[in-house]
Structure I
Amino acid sequence: MHKWHVYSKLDDASKAAAEFIADSIEKKLQQKGICHVILPGGNTPAVCLAYLAEKKLSWDKVHWYLGDERCYPRGHAERNDVMLDHYLWSRLPDTNIHTIPAELGAEEAAEVYRNRINSIDSFDIAFLGLGEDGHTASLFPDNGALNDIRSVIPVHNSPKAPEDRVSLSLNTLRKAECRIVLTGGAAKSDVISRIKRGEHLPINCLGDINWYVDEAGFSATKS
């Protein structure tokens, strides 16, 4: 179910993850001439995205989508699309960017984005993050949004600010052809142990995942 790639430092894991994503994009472009990629938010992916931006690919044929977005005004420093633009999109010669209009509020934004992606049967690559509670995108443990089977869903009562968010659903992420998670640090070692034990966490509900982690995050799982 999970394939683990462990590196001494998070920077090494980030570089390897960028290589994996670039190779996956190139293969998909060779197969069908277009590639649909889901991207994460948060701070951990930043270095990996910067490495990815250095690759020489047919960027005009790659379409970018957000795994989730926080319901803040456009341009807010804590929005995921702001981070992604800084570390990836602004560094590419060509971009096809499909952001989530979370400034409209969770319900309306989810509906707009649902209509925007409804022609995509399955995403080619889902690059995801991991929270210390086992959440991914904005799919939090014990949150009612986990039961929403629509492709894009509103998320309310998030345990992390802001309370309202928009996320791709478990169903959508399950259907992605390739999933990758980059994570690390001692703070993630406990949840990684829980993941390897097979606990029923949102991240463990997605199917096969290619993991890129550092030794600090993976250490507690060693026998």
Structure II
Amino acid sequence: MELYNYFRSSASFRVRIALALKGLAYDYRPVHLVRNEQLEGDYATRSSNRLVPLLVEDGQSLSQSLAIIEYLEETHPQPPLLPADSFGRARVRAIAQDIACEIHPLNNLRVLRYLVKELRATEDAKNAWYRHWVETGLEAVERRLLADGQTGLFCHADQPGLADCLLVPQIFNAQRFDCRLDHVPTLMAIFDRCMALPAFQAAQPSACPDAES
């Protein structure tokens, strides 16, 4: 397997965590988003949406982090990232989509660039936008995890899974942008437990070969 990704991309980070949890080896292919490498050369031809991550296996290419993780779950089911029961799987997917669909799209690099370059937002205004959507979005996830008895040491029960693969990168980005996080103590406790595990440590941005300060 080859994984085209950028060390600071939260969507790429999700897939790296899933690969690490499943103990799957892959070739790391860096694509520098800030330098627009996703828009030019071979990668622009290879990736139809010109985004990262992109997983390539046996000549087949897969994009979108959730689709990639679901593919890994189907092709390498152990250890599982989704619960065995239908309701549990739906719950975990809902938590993941709270992050992937409700928080992340408003704060990815393309959106932040558009705010600054096209809408002439100041740096302070851009950061206020980021913090608002991340803080309110994470608060919604916190409420969901407190709403039933399915939350355990991790987002679902006591083993890390799909939802945790989404949560950890979002918290990383929230910390990078100095977001308020004291209002989501459940999420932060889960984050700390995740980051104590070797798989999450190995997948974090600072451990990537293309990492920058």
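FYI, it's all coordinate maths here, none of it is from the lab. If you're wondering where the values come from, they're calculated on a predicted model, not measured in any experiment. Cβ atoms are built from the backbone, for glycine too; each structure is taken alone.
Comparing structures I, II by distance in nm of label points 7 Å out along Cα→Cβ at positions 10 and 178, which one has the largest value?
Largest one: structure I.
For the read-out percent of Cα pairs over 17 Å apart, for residues 26-113 alone, a value of 60 was computed from one structure; give its label from I, II.
Matching structure: II.
Hey, distance in nm of label points 7 Å out along Cα→Cβ at positions 122 and 154 derived from one of I, II reads 3.1; which structure?
Among I, II, the structure yielding 3.1 for distance in nm of label points 7 Å out along Cα→Cβ at positions 122 and 154 is I.
Among the shown structures I, II, from which was the value 2.0 of distance in nm of label points 7 Å out along Cα→Cβ at positions 2 and 186 calculated?
Derived from I, not from the others.
With mean count of other Cβ atoms within 10 Å over residues 106-113 derived from the coordinates and found to be 19.8, which of I, II does the value describe?
Computing mean count of other Cβ atoms within 10 Å over residues 106-113 on every structure in I, II gives 19.8 only for I.
So distance in nm of label points 7 Å out along Cα→Cβ at positions 74 and 194, computed for just one structure, reads 3.7; which one of I, II is that?
I
If helix-only ellipticity at 222 nm (-39500 (n - 2.57) for each DSSP H run of 4 or more, over all residues; to 500) is calculated from each of I, II, which structure is the one that comes out at -9000?
Comparing all candidates, it corresponds to I.
As an exercise: distance in nm of label points 7 Å out along Cα→Cβ at positions 170 and 202, calculated from one structure in I, II, equals 1.1. Which structure is it?
Only one of I, II returns 1.1 for distance in nm of label points 7 Å out along Cα→Cβ at positions 170 and 202, namely I.
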